[in-house]
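Chemist: The next part holds the structures, each set out as structure tokens.
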Structure I
Amino acid sequence: MRKVHLDFESRSQTNIWDTGCYVYASDPSTEIVCLAYAVDNGPVKLIRFSDIALYELEDPFEELKSLAIAEDTLFYAHNALFEQLVWRFYMQERFDMPRMPINKWRCTAAKALAHGLPKSLKDAARAMGLGQQKDTRGKYLIQKLSKPQKDGTFCEDPELMAEFEDYCGQDVETERELDHMLPELHPFEQYVWYEDQLINQRGIAVDTEAVDTCLKLIDEETAILKKEIFDLTDGRLEGVSRRLA
């Protein structure tokens, strides 16, 4: 099987730590700044999304499209849920990329955890003593480039953007070496990972109409109780949340 190691760098008005990957990836304000990928042991390739309009005759995603539909190819990422969702909500919807089922993805973070290593790419690479380490400037670059500035716009500093692209490529190098150093997940563990991804992406069915009705009933009952407590205390307590007159 061929392996494609893939990493996205993004920016958004949405805070991924507040909303989670699903909301972040599907939010209209989310943009991909760049992606880096490598096929097997080949060179790391980078696509800068600000340059896509400059491609007149050449499709920058041609190779990735072919790899996405190839039956002999798997896509690897560290914390692969993020890459899966970005592919689904951004690449498929905005660039007409092929749909990739969950079983086409593999997660190097899951491999690290299965072998007693830290989950984060930085810490796992350090623990393994890899030759390819994660770029230490990454956290700073994400703070500067992935989050909006006070005025709501994004930083477009060309030097920082160039560093961001290098950081993206280095993540692919580090992730690939980590993957090479670790055995694949046991088939049962791979199945567990697949089921976990499926459950989280499917979510749970919620009867929103019933929930709205319940909330309305709560508001109505609260209003009744507020009046009752007001009458019982001769107006000294105005609401059911008050404990002292």
Structure II
Amino acid sequence: MLETPTWAKAFAYFSAKLSAAGGLFLLFLLVAAGLDLYGWGEIASEPIIWCLLFGYSILFSLAADGIMLLARVRREKRMLLEVLLYASGGYLPFLLLSHNGANWFYVFIGLLGVACSLIFFGIYHFMRYKWPFSGVIAATLLILLIVLAKADLTITRQWEELRTDNGYEASFAYFRGEKAIAISLKHGETLRCDISWNPENDGGYGMRVLDDRGETVPLTDSGGHAFSFTADRSDTYWIAISGNKLKGSVSVKWTIEK
């Protein structure tokens, strides 16, 4: 029997790690957001989630594998040691956050971290010797998660909108997601804006202002539903209105002061 090439072993090893991280990520989305596709996209677009579920989990698992290679433990106890290592890795970040004293919130979250680490461990060992199947799964999950993070997953029904030079109105039977209204401002110009929501159910709603780089712009509260801000550079700014399973309408009026 021909020996498996080193490159194939390396690909099998790392694809199993990526499959475990991707599978854990997908399960996390399902638990955190249910079947809400837009909720999946919101979570998947958070860099901290990628850092934890892909970055930290894979790096710690590599460290755990290194410890297992160096450990002189009898074969029947190796699995127990490996499980304990992964469990400690799941709890470690939250242990560091609670270093100032007993904090039951971090204890609870730490237990969830342990559960996540053991799920990663289980998926990894299941996929460990499934090459090239593990490679297909890893690539598919990674592409899916990137699409979720980057795609606009806003859902609307019976959406009708009207844009004028100094206003925007929209009515809808269902709004889950975010819509952005582009406004061009020159350096030093002040935008004064008033937003009126007319909800017809108990759905949630909100707003924020973004610059062209996607960064949130700090606003000055002008009372009621009004706000203002002064452009610190010439740019396109976006008034982003958001709805959470909302039915109703919204009206946005603004003026630009030079």
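Chemist: To which of I, II does the computed value 44, 23, 20 (semi-axes √(5λ) of the Cα gyration tensor in Å) belong? It would help to have the intermediate numbers written out before the result.
Modeler: Working: I: 44, 23, 20; II: 47, 21, 18.
For semi-axes √(5λ) of the Cα gyration tensor in Å, the value 44, 23, 20 is produced by structure I.
Chemist: Let me ask another. Identify the structure, out of I, II, from whose coordinates FRET efficiency 1/(1 + (r/R0)^6) of positions 87 and 199 (r between Cβ atoms, R0 = 35 Å, to 0.05) was calculated to give 1.00.
Modeler: Working: I: 1.00; II: 0.15.
Matching structure: I.
All of the numbers you see were taken from the coordinates with simple rules; none came from a lab. Owing to the predicted nature of the structure, the values given are computational and were not obtained by experimental measurement. Cβ atoms are built from the backbone, for glycine too; each structure is taken alone.
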